[in-house]
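These are the structures, in structure tokens.
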Structure 1
Amino acid sequence: MIHDEAYWTDRYLHQQTQWDIGYISTPLKAYFDQLTQKNKKILIPGCGNAYEAAYLHGQGFTEVFLVDISIRPLEAFSKKYPAFPAKHLVQGDFFELNDTYDLIVEQTFFCALHPSERQPYAEKMHALLSTGGRLVGVLFEDELFKDHPPYGGDRKEYENYFLPYFEFHVFERCYNSIKPRAGRELFINLAKKN
């Protein structure tokens with residue numbers, strides 16, 4: 001089942017957002033703290049409550065863009081962070097985006113997609129990244145669920161999706177996951193192949 005706007009809006013309306021840890025994840029914070037180019041164009045797809053975007057914006061990054069299929073988290077984010085540019089909040093389908101970005105951040109978006117969308121995800125990520133662009137983030141290395149999100153998987157499966165499109169700079173188990181996710185996350189830092 002491909003999960004549509006109504007499905008995700010219903011999850012937000014009924015507060016069924018168990019993936020939401022309430023703050024930026026430690027692996028991504030550690031990565032962001034190494035970035036120095038504040039005008040890097042960054043996309044966070046399936047952004048949800050977008051703690052990563054709030055953190056980046058607070059650190060002075062000016063070109064952070066959010067996309068979510070549901071308007072609910074975008075409206076909540078806009079109310080909480082009124083200084084964040086409204087034009088950088090996009091309600092829509094990730095697969096219909098056409099812009100290019102220097103960095104795309106993966107944080108619980110991949111596992112929300114039906115497994116049939118994983119190959120298209122890898123292809124779309126490659127298409128959306130500028131030359132030399134990077135896909136960076138965290139993937140679950142855990143079986144999780146097969147009939148509803150979050151969908152699980154393992155390193156070998158993921159490698160098959162990404163190898164045709166990306167150079168692997170980092171693809172290893174996170175050393176700094178939050179306690180409930182310890183031993184269940186892979187950190188990825190993938191550079192677009194030209």
Structure 2
Amino acid sequence: MATIPPFTPEGLLPPGEFELTLDELRDSPLVAGPAGQGAPAAWDVPWRRRLVDNLEILVRQLWQVGVSDIFIDGSFAEDKDHPNDIDGYFVCDLLRLANGELERDLNLLDPHKIWTWDPASRRPYRGYPKRQLPMWHQYRVELYPHCSGILSGIRDEFGHELEFPSAFRRSRRDGKPRGIVKIRSQA
């Protein structure tokens with residue numbers, strides 16, 4: 001079984017890529033609480049399990065359309081009792097993304113038709129300053145497509161726009177390097 005190392009003193013997953021199956025993720029400190037302590041009293045295990053259950057729905061849809069490289073992080077991969085959501089990205093073919101085939105195929109699988117990254121589809125959510133995508137409203141998970149050379153809209157400390165693999169391996173708070181989880185197929 002793959003293991004997740006303890007959080008850094010800043011509360012981040014240490015730099016690196018940690019491959020886990022969905023079952024390993026459920027059993028990891030990211031759900032059960034920081035290693036060696038059991039779950040702290042405020043650590044919201046049921047909420048974290050629910051997020052992973054929702055993530056599994058989307059990951060299985062991606063696998064069905066041939067996407068295999070899926071990465072997650074965000075506040076879920078931090079020492080935060082109640083993360084807002086799970087953030088992540090997946091690697092896909094640019095042509096399939098650009099011509100709408102990927103979005104169409106994914107929406108054929110999802111009963112809520114949540115697969116879109118169109119800024120016009122974002123809606124407000126009470127208490128949140130940022131408008132959210134339909135997948136966030138339904139699942140509290142946001143997974144973005146990544147194709148080599150496509151920028152994320154996330155900037156580093158020097159103002160340079162990053163690709164998802166670089167952006168997701170840095171803390172948004174202070175730009176410090178952090179780890180990321182790659183979802184591995186159960187098979």
Structure 3
Amino acid sequence: MSQYPEAHFIKSANALTQFVQDSGAEVAVAGRSNAGKSSAINIIVNRRQFARTSKTPGRTQLVNFFALQDAKRLVDLPGYGFAKVSDKKKHHWGDLIADYFEVRQSLRGLFLIVDIRRQITAYDLQMLDFAEQVSLPTHVLLTKTDKLKRGQAAKALLEVERDLGDIATAQHFSALTRLGEDDARAKLDEFLSLEREK
């Protein structure tokens with residue numbers, strides 16, 4: 001059973017003017033295309049096909065708003081870096097995401113989805129920079145941990161934590177084995193309960 005039984009899709013936005021009302025609290029989810037972003041969302045919310053998964057990278061091309069409970073939302077941002085789309089479209093996504101971080105007063109935290117086998121990429125660093133500019137707490141989910149042996153996974157997490165310093169926290173995660181789902185859900189609830197710094 002889902003921990004968020006009232007969770008549902010609200011709307012997709014392709015422009016600032018289409019965003020949902022900026023009230024309550026929301027947590028954004030961002031990540032490189034093919035890092036397992038939609039699968040991670042589905043496991044955390046514990047709802048199959050809540051966020052649509054696809055074998056084709058870059059299917060999330062809009063800012064998708066989902067209600068969780070009591071004016072609390074999850075926001076699925078466009079996947080970046082791997083999608084086969086035009087440069088014009090990529091620039092539009094970049095501007096849209098930058099605007100989102102800059103204007104949303106209800107934004108309380110960021111989940112950054114990173115494939116543990118690829119570590120932090122230049123695109124991920126850009127997202128971390130967006131978050132840092134608005135003093136947004138960030139948590140990194142190192143997805144597909146099941147693809148590595150235990151020792152390799154532990155080493156990869158240590159390397160990411162060293163690279164992040166105090167910019168963000170990080171954890172192992174696997175949508176396949178559900179490793180780390182409780183920790184990720186706890187972090188989501190923690191972010192949603194935060195008060196926005198003035």
* **Which of 1, 2, 3 leads on relative contact order in percent (Cα under 8 Å, 6 or more apart), largest value** => 2
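Hey, distance in nm of label points 7 Å out along Cα→Cβ at positions 28 and 100 derived from one of 1, 2, 3 reads 3.6; which structure?
Values: 1: 2.5; 2: 3.6; 3: 0.6.
It traces back to 2.
Read the figures in this text as sums done on the coordinates, not as results from a lab. Keep in mind that what you see is a predicted model, and the values were worked out from it rather than measured. Cβ atoms are built from the backbone, for glycine too; each structure is taken alone.
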